[in-house]
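Quick heads-up: structures coming right below.
Every number here is computed from the coordinates shown, using simple stated rules; none is lab data. From a predicted model like this one, the values you see are computed outputs, not experimental measurements. Cβ atoms are built from the backbone, for glycine too; each structure is taken alone.
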Structure P
């Protein structure tokens with residue numbers, strides 16, 4: 001099977017979907033698939049076993065039209081479009097992308113198309129978003145209607161949008177961790193970072209976008225002041241200055257944005273990873289998933305976009321509290337801080353859950369199974 005993955009950026013550019021594209025490509029190649037990544041980026045970190053082609057140029061809104069030449073010259077069996085509205089054009093607008101995909105389908109009749117929606121479209125929470133929805137919603141619909149496979153990064157979107165795309169095979173493709181687990185023990189990680197063994201380290205990882213409930217983190221840290229040991233907030237990500245403004249009176253260690261080996265070391269030094277999201281924990285949150293990968297006690301929220309597979313392991317592999325209840329979140333953090341045996345059990349189950357459901361070989365095989373089933377269904381319909 002030959003698979004092309006399409007996304008405008010790749011590492012070293014700081015972009016979660018770019019990281020996901022590179023890791024998925026490598027995992028598919030390890031399964032014996034011939035993989036090519038089509039990007040707009042002029043330089044990239046090589047991906048083992050994968051050909052990377054600069055198939056179009058920036059800005060991607062108009063540059064995407066150049067994609068036709070590359071794909072038509074060597075058509076794959078499957079073209080997998082990694083999609084986020086804002087990745088393909090300013091304001092999340094790219095009227096050329098659906099047109100380009102239609103052209104490819106006409107010129108390459110054997111080509112099958114999969115679209116993975118990492119996001120759907122902006123919610124109507126303010127006037128700017130309401131304007132953006134004027135084109136983002138029909139763009140989302142148009143791309144899905146073109147696809148043989150429509151994949152979503154969370155299960156709730158599968159249920160919400162399945163009926164929008166009656167001709168497509170609609171599935172759930174969770175994301176994985178975008179960093180490698182180097183394997184540092186807590187003690188070794190702390191020795192490397194100069195953190196004393198008795199310090200209770202609360203972790204925060206990733207970008208501080210509007211979906212992050214930073215006030216929940218602040219409330220939890222306020223509760224932790226009652227502990228009889230020093231407490232430190234360890235942040236790994238690009239928004240340390242913003243966090244410092246929100247965390248007055250908190251001992252903050254701002255590690256910044258780091259190479260993945262250093263990220264793994266910092267995660268390994270944490271006692272708790274706080275990941276409260278306004279829409280709930282879900283399988284599109286790679287920062288949360290990295291915590292599971294590292295066997296951390298992850299405290300997050302249960303909201304409208306929380307996947308059933310995560311809700312099912314509350315109290316076993318992670319800890320969830322209801323969205324909208326900051327006090328309960330803060331109390332849960334304090335109670336977990338006071339119970340090292342429970343944290344150890346949660347961390348052990350978190351690592352097992354990641355290995356069973358979310359590591360890259362399993363995700364790659366899940367994608368391949370989807371593509372095989374969709375191709376078989378299409379063949380049955382045609383015959």
Structure Q
């Protein structure tokens with residue numbers, strides 16, 4: 001691992017350790033406000049708090065020393081969790097102090113998921129799913145797949161646990177890699193659903209327990225809670241984007257075939273919208289049913305529930321991450337033009353914020369309106 005000296009998976013690491021062990025964070029008191037990718041198991045992208053209506057001020061910035069590809073998540077006590085390409089998982093207090101760092105065995109592209117009890121789940125390119133407690137101590141790790149982690153090429157990387165874990169209502173963790181895996185909260189494998197290629201997508205859950213996940217074999221899969229296939233939808237490209245499940249059961253997902261799909265719960269396509277580029281980021285859902293999604297054609301789209309494009313906002317570079325819809329109807333999204341955009345539901349840009357680096361991650365907004373975002377330069381920012 002570059003940039004850190006790991007203390008081993010049994011405990012935290014980092015400069016803070018030189019001053020003695022960090023005090024544990026407060027015990028969890030309720031459901032996390034933005035606990036996993038997309039904020040919840042449906043990946044609706046809705047924040048618990050409002051976004052700033054004017055250009056916000058920086059509250060703090062922390063360097064993790066390595067590229068951040070996974071998005072920040074927020075635990076029940078307000079702790080912000082971020083993974084980085086040096087294999088670290090960092091826990092950052094709301095005031096910007098790094099509480100602890102935990103070392104996995106390889107790079108992490110994953111967005112952490114936080115359970116109500118404060119357990120943090122994270123995937124790594126060492127082919128493992130990790131469970132870390134609120135003090136930064138390893139609870140368990142589970143190897144997913146039987147690839148050679150030291151090999152090169154697609155056959156070694158297909159077991160990488162790149163997507164974020166999703167936590168179900170019963171505590172089951174769903175995560176991709178070499179197929180789709182369901183893991184009990186104690187770290188034992190519940191079942192594995194085999195796919196023809198790597199799953200980098202983060203699974204989403206429907207109200208009936210159906211798991212929806214994209215795959216690099218060009219398919220969107222619907223999998224029953226017992227691990228059996230309900231249906232698959234073939235598209236014209238890889239599906240690395242996480243699906244979004246609306247409250248009416250419609251599944252929204254983008255593909256590398258430049259199309260954005262609305263899919264009924266039975267697997268039939270309701271409509272599709274063509275964009276001018278790959279769609280790698282998940283969509284977000286407004287309270288009125290409007291869907292917001294970015295594309296590699298450098299545009300952010302607002303699409304009605306019936307498939308009409310209401311507006312689009314152009315950026316200077318691609319949109320890779322997913323938008324977040326704040327409580328006050330402001331849509332916040334990062335772009336590879338180094339900016340964070342805040343757009344009203346009318347399509348008017350409220351403010352632009354330069355981070356001087358690509359913003360490929362999805363912003364997380366806490367209940368008090370603090371906005372957390374990470375950049376490719378390895379910095380995590382808080383704005384208020």
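A value of -0.26, -0.55 was derived for log10 I(q)/I(0) by the Debye sum over Cα atoms at q = 0.07, 0.10 Å⁻¹; which structure in P, Q was it taken from?
On the way: P: -0.33, -0.66; Q: -0.26, -0.55.
Source structure: Q.
Given 0 as the derived value for helix-only ellipticity at 222 nm (-39500 (n - 2.57) for each DSSP H run of 4 or more, over all residues; to 500), which of the supplied structures P, Q does it correspond to?
Details: P: -13000; Q: 0.
Clearly, the read-out refers to Q.
One of P, Q was used to calculate mean count of other Cβ atoms within 10 Å over residues 205-212, giving 18.6; which? Before the final figure, lay out the partial values.
On the way: P: 16.1; Q: 18.6.
Among P, Q, the structure yielding 18.6 for mean count of other Cβ atoms within 10 Å over residues 205-212 is Q.
Check the numbers for mean count of other Cβ atoms within 10 Å over residues 173-180 across P, Q and tell me which is largest. If you can, show how the numbers build up before the last one.
Working: P: 22.8; Q: 25.8.
Going through P, Q one by one, mean count of other Cβ atoms within 10 Å over residues 173-180 peaks for structure Q.
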